[in-house]
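Novice: Structures incoming, each one as structure tokens.
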Structure I
Amino acid sequence: MWHMNSKKELISYFSKEYTVDMHAKNTTYATANNGLWWLNITVDKFDRVVHFILRTDKNAYWLELQPGFVDNLAEYFRIRPDRNAIDLEIVSHEGDTYMHDTKNGGTGFNFSPYIKATIKINDTNEQSKNPIYWHIQMNQPENRNGVVLNSVDLLKEKTPVIGTGEWDDLQCDYFKGNVEDAMEVGDVVLIREGKTPVALATIQSSSFTSDSLAQKYINVNFREVKVLDWHAGNEYFPMTQGTLGRLINEQKPSYQFIDRWYKRINTSSKMSDLLKILEYKKQIILQGPPGTGKTFMAKEMAYKVVTGNSLSRDTKLRKQQLDNEEFKDSYELIQFHPAYSYEDFVRGIVAETQGEKVHYVTKNKILAKMAKKAKENLDRSEKSVSDLKQDERYQMALEGLIDKVQSEIDTNDSGKYFLTDSGFIFDCDDEYFRYTGEAWQSSFRIPFDELIIIAKNNLRSRQAIKKSKEVRGSSRQHATYLWKLMEEYYKLLDEYPIPTEIVKEKAKKYVLIIDEINRANLPAVLGELIYAFEYRNQPVNTIYPIAEDYKITLPDNLYIIGTMNTADRSVGHIDYAIRRRFAFVDVLPDINVVPDYAKQHFETVASLFTKDYLTSDFKRKDVQIGHSYFMAGSEEELDIKIKYEVVPILKEYVKDGVLLEEAIPEIEKL
């Protein structure tokens, strides 16, 4: 197993091991991307020996192509006339077409016979390492040959490009790929005009020439790029010397300028992808080992969904944002545990006391409450202004009645609001008037919305209520008590005119975060709601009715984000029925967010999760502890975290059979 991750290291290895004349000018390098190796090679290079180094996350292949390896290049490959170059797409995943080119209309040229050597490589942190950063100045502020070059024009070509002239110097060789540490596909380049940044882009091709581009832009050598972001603002790039520069010192302001910009784009891009998945699926689970920031990311997603804005990285400002009333009204976070049940999450029966009496009432829990709130908002957003004005009048009168009843309960020594000599209201719940009688064994409820239904149907007597099919059966049975309350409600309605103006309510989005979602027995907790997750806006019958209504509807504007610790095998199983209704996204350890003084510790711990120390029952991505364990404000704080957080969990891993006993000496060294 070799620890080699760069073109330079692999060229050095193959050239020394096999005594071959391999160097940057005659070697084309590519890393597998989406099952393919992408290569671009000018035709004139095939006049000499050409070497390929093709990498996957596990292996590196050296291929050697001698001049005349095919009789006619054009017969086997598609040659681009604009640059006299061959584009290759070589299949990189195992299968029948492995190492076949797919570009030339399915000809499928087989490169397997040209493999000279294969080595296994250790790619422990390749996905986490930063790309190589460059800066380039393409414009000619002093003019060249009487022509002013505008960088933006090159970047707004149908296929964006960057370019440079043809000079006998290191900068040109860097651009063309003729030296060690030259520019490679995947590198990140900042395009600038003097000290003013223009854009940030990634390299998409090797260097090529193009007569048509040369005529338009003076330059001779070009590379295709993908523009990641255009610069906005007044910040200047802190390095203005040189046409092309490779940045390797992480302490330099120029490196840090690009690094901050690139990471900001990366974070924004990842968040955008997550939000697209959430919008499509409506429920998502962020899964990964401990310490990868799953809950942190869930809150970021929730805030973005509800407000449209991003959370600040500043701790104090972030807390203020999360405490914002608009956000808090549309967001809830709960944590599952092994004892969590359907009755805790959806709807259940609760015992309540009133004096010496015990009353059993059905109550909505967190999911049903949020679903109801979200659906009511969605319904109101679709109503006309005139209907909303009427609703506002009914609601204002209802709130007046609730205040009156509650005030009498609070001030009356008996704690009662009498409806009749024998019946009285003893509580105003979130959604109901609760009433009973002195000799009654049970209590009953009058839903607040029942009063509005009766008023809208203009039912003006006890008999009218008893006969109406618009009213619930229990309300018809207790029409005497309901009518006493309606008499007061009608009086208040007369006092509230229809509002002359009203602000039309906009449809909002609501988010429920379920932390540690797999710690509960999910099939039991979710019950029939599994169906509702897939079929939004369709009522689903529950086992507990409220006001004779068994149904719960999950509306389109309610989003559910779960987090799941993949290292914890002692928790509930997620079956296929649930998996089909959630999108699962990996949240893995990321060295890029770790402070520089903690990166060595991160890499040392990461090395424990290789086959030398990791038991075969576990996958690295499920158990490697994350970057949060190394996010310390100082080296002193880092030492504390290593001693009291990192070491204990690693030892627990050994005890639980995640890591082998051989890992103990390495853990002790931390």
Structure II
Amino acid sequence: MTRALMPIDLLRLRIAQSPTVSADGRIAFTVQENDGEHDERLSSIWLADAQGARRFTAGTKDAAPRFSPDGSMLAFVRADGERGRIHLVPLSGGEAQGLGEAREGISALRWSPDGRRLAFVAKAERATEAGVYRDERSGARHIRTLLYKSDEEGLSDGRRRHLFTIDPVSGATEQITRGEFDAGAPCWSPDGRELTFAAQIGLPETSFRSDVWVVDVASRALRRLTHSLGWTASPAFSHDGRFVAYAGHEHDEDGPGGFRNLHLYVVPREGGRARCLDPDAVHGIGDHVITDTRGHGNDLVAWSEDDAAVFSIATIEGSAHVVRVEVRDGTWAGVVGDGGRTVLGAEIGRDCIAFISSDPRTPAEVCRCDLDGGNERRLTNLNPWLAEVELAVPERLRPAHRDGTVLDLWLMRPTREIAPYPLVLEVHGGPHASFGPGFFFEFQMLAGQGYAVAYGNIRGSQSYGEPFSRAIAGRWGTVDAEDVLTLLDAALERLPADSARVALAGGSYGGFMASLLMGMAPERFACGISMRAVNAMISMIGTSDLGWFLERELEASLLDGEIERLYAASPISLAREYRSPLLILHSERDYRCPLGQGEELFQLLRRLGKQVEMVRFERDPHGLSRDGHPRNRILRLRAIAHWLARWLGGGGEHAEEAGWLFAPLEGEGTEPQRIP
């Protein structure tokens, strides 16, 4: 007898991340889970080999595994509060030993080719030229830069992320880069003399350009390999040391998460003109697929052993694949992936590929295959308890807008509901991201509660070619809004759903679309849920950590006094047109779409006498739904389910009391604190 997926089941969920391959083919990876008792996320290192997959480290905050070149040792980071410390554990067995001192922000461990050093990224001491100074006693900050906050790291204290090396025997540590910039993940040259990385050095503080740099480990001398023509990421030395490959574009100021496709480039190690390997590729390099069980994206640029090709991740029509791109002529070949699943992370070994696979009924499992994609095997079964849960299998459609533009749509039918049933239409964020065939906890929970769920990719989404993703530049709320309604019409035509019981929901840009269409097409929706949304363009530009990105998207600027145009593009301009109830969900530590975006719409609707309620979540940033504290994530899912039941299903016995949105769902049962 199966049952419905419940919010509390988040505490049972295990997610595999960050696979890495040893020289002899063993695979280490991180497993992330949630601790309900202490309201925190946990992680441990697991190992998959000929004996099967098993937990390998005893810590509860272990992550970022990396094998030594000879395969005898495993390095990883063990966190303790805000600081982490590199640890080493022998593969033959024994206790993990701490190495060096604890530091904030340790990540991107990389062994030197001879195994005598580890490079890593960590926060360095504040430089004298830093644009932020924080008084330690009071927390007051003196700010002289726009880059004083980020949703990922919070408010800056003036310290930047730099490259370090550490001796794995003595623990002696050296800082390799210095200055008022953040260094990206490093890659060693084959001779161990240099590290390459991406950084924004000497560029304006509002710039979305970056460059590939090389630093001499001994002298600390920096060399720039590219020419600030666009965005660059994930540089990697070829095995012969002659070239550096990287992902990027040469279209000036369209940054990460923008509408431009990323391509693969190679540049000579000594400098010179970079060559794009795949200028005619329709789909871009990078993982753009959104789910609510892991953070955004993963980077992969890795040379084949003979340097004839470069492996990377590419998103193709909503699904992330491992691809091989030939250096000679730029030919693409799909290696791992298909339209029924998505790749959440991968690493290329000497004779195999380790990757994380997800599909609508599989959250994240570790797999391996040969370098050509053959002999694929799944190595883990991290969530056997899902066998007791009734999970929906989505149907995929390709409806067309009236102008002929083909869109993408997935439909989940409710697992136990009699038609006609209510429908929830979900819109993704970005806007240049994609829904796809990965596991989405929220959608499966809603299907278990008796709702059909429709979700898809409209113009602006990545992975359908650059003209598709850039179609909304300067046009937010026009063709994209029409595309959302096109998806709704297609869903209602295909499903035996009740057109009078339709809800609209979305987060970030998807929240913008939910807020907008509740006023633009109020007759279509019985209720709405707007999460971490952009609601007021003028204040968003001035308070977001990337406000100037929004100006580029809208092709309208505060600097040019385009106040009326920005207001007209804001959902708050349509507040009077609302006819149906709206639930606003927003995190208090959201620096991407700050809390005021939710508050402005909430207070306007309340003053207008509209039906609106709001939930504020403490402590968590913009990515609450996938990266937040377990308790907040559970309460968020409950609030969504209760709101829909109240306005689509006739429920709401608690609707007159504040707090009714947080009550456990019927049948949710007791709360397991942690699954051993």
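Coordinate-derived values only; no laboratory data. Not measured: the values here are computed from a predicted model. Cβ atoms are built from the backbone, for glycine too; each structure is taken alone.
Novice: Taking helix-only ellipticity at 222 nm (-39500 (n - 2.57) for each DSSP H run of 4 or more, over all residues; to 500) from the coordinates of each of I, II, which one would give -4000?
Specialist: II
Novice: Comparing I, II, where is mean projected area of the Cα convex hull in nm² highest?
Specialist: Working: I: 41.1; II: 29.1.
By mean projected area of the Cα convex hull in nm², the leading structure of I, II is I.
Novice: I, II: which one has distance in nm of label points 7 Å out along Cα→Cβ at positions 519 and 543, as calculated, at 2.4?
Specialist: Working: I: 2.4; II: 1.6.
It must be structure I, since only it matches.
Novice: Comparing distance in nm of label points 7 Å out along Cα→Cβ at positions 351 and 615 across I, II, which structure shows the greatest value?
Specialist: If we compare distance in nm of label points 7 Å out along Cα→Cβ at positions 351 and 615 over I, II, the biggest value is for II.
Novice: Of the structures labelled I, II, one was used to calculate FRET efficiency 1/(1 + (r/R0)^6) of positions 319 and 447 (r between Cβ atoms, R0 = 25 Å, to 0.05), giving 0.75. Name it.
Specialist: II
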